[in-house]
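Got some structures for you, see below.
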Structure I
Amino acid sequence: MELRMHSHRWVPRQADMVVAAIAGFGAGGILMLAELAFCAVIGLDPWRAPRLIAALLMGDEVLQGAGYSLSVLTSALIVHYLLGMAFAMVLAAVIAPFRLDSSLGMVLMAGFLFGLLLYLFNFYLMTSVLPWFAELRGGYTLLGHVVFGMAAAFIYRMLERPERQA
């Protein structure tokens with residue numbers, strides 16, 4: 001049996017941003033399904049979160065409406081997936097140089113911590129600029145962000161291409 005020890009000190013190693021974008025897209029889909037499940041379990045309006053997200057693109061007047069709207073849903077999906085891909089790229093930029101993808105446990109822990117920090121960033125820092133997001137603060141949203149981070153890290157590790165030798 002071979003024992004491998006990996007250092008988690010910074011080394012000059014580039015993240016695979018294409019794989020990171022794919023991981024963010026996939027993790028964004030997982031987050032969306034989790035959010036729909038949470039809404040179903042606790043009886044919330046499933047169209048409220050898409051309106052809050054769509055307001056980033058369409059303006060805060062979209063918050064006055066209720067129910068289903070194709071334009072709101074389309075805008076929310078565009079914003080949701082673009083942000084998911086961007087956040088996963090940030091996560092990959094941390095994972096790669098510190099070799100946090102050296103084991104499944106390490107990459108999942110990195111994703112967990114990233115999801116936690118992302119929740120704090122989105123719902124405590126960004127609400128000073130986008131106050132309507134404060135209504136989404138809570139355990140279900142926190143859990144969703146942790147799931148997003150862990151899913152993005154897991155997908156990134158599974159799809160990451162081998163390093164090219166120079």
Structure II
Amino acid sequence: MAEFFVRHTLNYNKTVKFNITLRYFVIKGEESEHMWTLEMGTTHEDINGDLISAKKVHNISAGNLDEIIETVLADLCSQIDWTPLVDDKEAPLVDNFLPTENNAPIGSDIRIIIKDKLPSAGIDLSNMKIILNNSMIDFDISGEVQIVDAYYNEYELKWVTPLRVYETYD
């Protein structure tokens with residue numbers, strides 16, 4: 001059994017402890033047939049002050065374990081009163097970008113790290129617009145940016161220049 005804590009990003013003063021257990025057993029009469037069972041629960045009360053029932057999921061595989069944990073945890077968290085929630089009043093910010101030097105090699109990819117400080121409702125990339133300025137013209141590269149790494153309140157984005165000129169001819 002493992003314990004972990006969940007904090008709502010719009011109420012960073014409240015954390016709830018959860019327990020998770022992953023067990024396997026062999027069915028009698030079957031040759032090495034393992035069955036995996038996930039059990040997750042909390043001693044925290046639901047919105048009405050009642051205990052929240054633990055959730056059990058049978059026939060787990062390594063391929064769907066992450067999705068099952070996420071689904072079960074979301075169900076348990078939806079039963080908790082997370083109020084008072086705090087308004088997310090601040091827009092995400094560019095935390096870092098690479099390359100940082102003025103004379104970067106022409107083959108360099110551009111990486112941008114965007115963060116959203118708590119309290120946070122998360123980052124909505126569908127509404128984001130990324131403009132590249134070469135000191136003369138603005139280029140909208142929003143549709144060309146790839147997500148490299150994503151967390152709830154932090155994204156790493158990469159833009160690969162579509163045309164790279166390495167040589168010039170007279």
note = Output 35 (relative contact order in percent (Cα under 8 Å, 6 or more apart), calculated) maps, among I, II, to structure I
ask   = Of structures I, II, which gives 1.3 when distance in nm of label points 7 Å out along Cα→Cβ at positions 107 and 155 is computed from the coordinates?
value = I
task = Have a look at I, II and say which one yields -2500 for helix-only ellipticity at 222 nm (-39500 (n - 2.57) for each DSSP H run of 4 or more, over all residues; to 500), as calculated.
result = II
request  = Consider the structures I, II: one of them gives 0.75 for FRET efficiency 1/(1 + (r/R0)^6) of positions 75 and 91 (r between Cβ atoms, R0 = 30 Å, to 0.05) as calculated from the coordinates. Say which.
outcome  = I
key: Among I, II, structure where distance in nm of label points 7 Å out along Cα→Cβ at positions 115 and 139 as derived comes to 1.6   = I
remark   = Comparing I, II on distance in nm of label points 7 Å out along Cα→Cβ at positions 99 and 131, the highest sits with I
request  = For structures I, II, calculate distance in nm of label points 7 Å out along Cα→Cβ at positions 35 and 83 and state which one comes out highest.
outcome  = II
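Thinking only about percent of Cα pairs over 26 Å apart, which of I, II has the largest value?
II
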ask   = For distance in nm of label points 7 Å out along Cα→Cβ at positions 19 and 67, which of I, II scores largest?
value = I
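No value in this document is a laboratory result; all are computed from the given coordinates. Bear in mind that the values here come from a model prediction, so they are computed numbers and not experimental data. Cβ atoms are built from the backbone, for glycine too; each structure is taken alone.
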